[in-house]
Structure I
Amino acid sequence: MPLILHARRAVDEVTAAIRRIGNLRGVVHSFSGSVEQAQHLWKLGFCLGLGGPLTYPRAHRLREIVATMPLEYLLLETDSPDQPLHGHQGQRNEPALLAEVCVCVARLRGVEPEEVAAATTRNCERLFRLDS
């Protein structure tokens, strides 16, 4: 089974634990770390879960990561009912808003949303072994 990890303010510690234990796979939910921390996680085979916070124009670090990261390590998430998207502040976050996260990622990468949707769906199927 894949791990779903929340590493708020503890990405280095979580990465060290993953490395120490070894032979793990999963996703770091609601990733908010640095480019370097993201790269360490990819090298360990972990995906990054990104959602609402990415949609805020001032989320420069997250936007840089998403624009340049290997697409095979990206998962989209809403973290419903928390973490509202930009333009939805003060509202309950809903899974239906995942399409807006997808559009945001596509714009940052300069591709069509369908490409991001297809790639992240494949990533999810691979991680959770849904195609087996």
Structure II
Amino acid sequence: MTDVQYYEGLGRRKAATARVRLYPDPEVGFVVNDKPLDQYFSRDVDQTNILEPFKVCGTEGRFGVTVKVMGGGVTGQAGAVRLGIARALLKVDPDLRKSLRQHGMLTRDPRAKERKKPGLKRARKAPQYTKR
């Protein structure tokens, strides 16, 4: 690695946006919105999801991570952080693209809230049908 201060990646999912910075110094820790990872994302599922790009690349514990995440809900934010980490890892080492791509970590999840349609109560829920 060169004498770069940090590598940055942007991740989005649903309404959430995450700006991720990877520092070559692991002593920075893993900080999300000025809180430790396990304090901000209390569910184990979200923590596992977030740390998955490091496991796939075999780079656990090699980087310090700071994240600024906003918008959306908890799971959407976790997905945004995961994509941001994967994109930042690509800037560290472009050779990781193949393994990240095989595990589907570089593809933005296209699912989003469907819009409400006119004449319906929600996106798909229609008013009850009455025959007479």
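Every read-out reported here was derived from the displayed coordinates using simple, explicitly stated rules and does not represent laboratory data. Keep in mind the model is a prediction, meaning the values are calculated, not measured. Cβ atoms are built from the backbone, for glycine too; each structure is taken alone.
When volume of the Cα convex hull per residue in Å³ is calculated, the result is 133; to which of the structures I, II does this value belong?
Answer by label: II.
If relative contact order in percent (Cα under 8 Å, 6 or more apart) is calculated from each of I, II, which structure is the one that comes out at 32?
Details: I: 21; II: 32.
For relative contact order in percent (Cα under 8 Å, 6 or more apart), the value 32 is produced by structure II.
State the single structure among I, II that was used to calculate mean count of other Cβ atoms within 10 Å over residues 76-83, giving 25.2. Display every interim value, and only then the final one.
Numbers: I: 17.1; II: 25.2.
Value 25.2 for mean count of other Cβ atoms within 10 Å over residues 76-83 corresponds to II out of I, II.
From which structure (I, II) was FRET efficiency 1/(1 + (r/R0)^6) of positions 108 and 124 (r between Cβ atoms, R0 = 25 Å, to 0.05) calculated, if the value obtained is 0.80?
Computing FRET efficiency 1/(1 + (r/R0)^6) of positions 108 and 124 (r between Cβ atoms, R0 = 25 Å, to 0.05) on every structure in I, II gives 0.80 only for I.
Identify the structure, out of I, II, from whose coordinates helix-only ellipticity at 222 nm (-39500 (n - 2.57) for each DSSP H run of 4 or more, over all residues; to 500) was calculated to give -13000.
For helix-only ellipticity at 222 nm (-39500 (n - 2.57) for each DSSP H run of 4 or more, over all residues; to 500), the value -13000 is produced by structure I.
Looking just at distance in nm of label points 7 Å out along Cα→Cβ at positions 44 and 68, which of the labels I, II belongs to the structure with the highest value?
Going through I, II one by one, distance in nm of label points 7 Å out along Cα→Cβ at positions 44 and 68 is largest in II.
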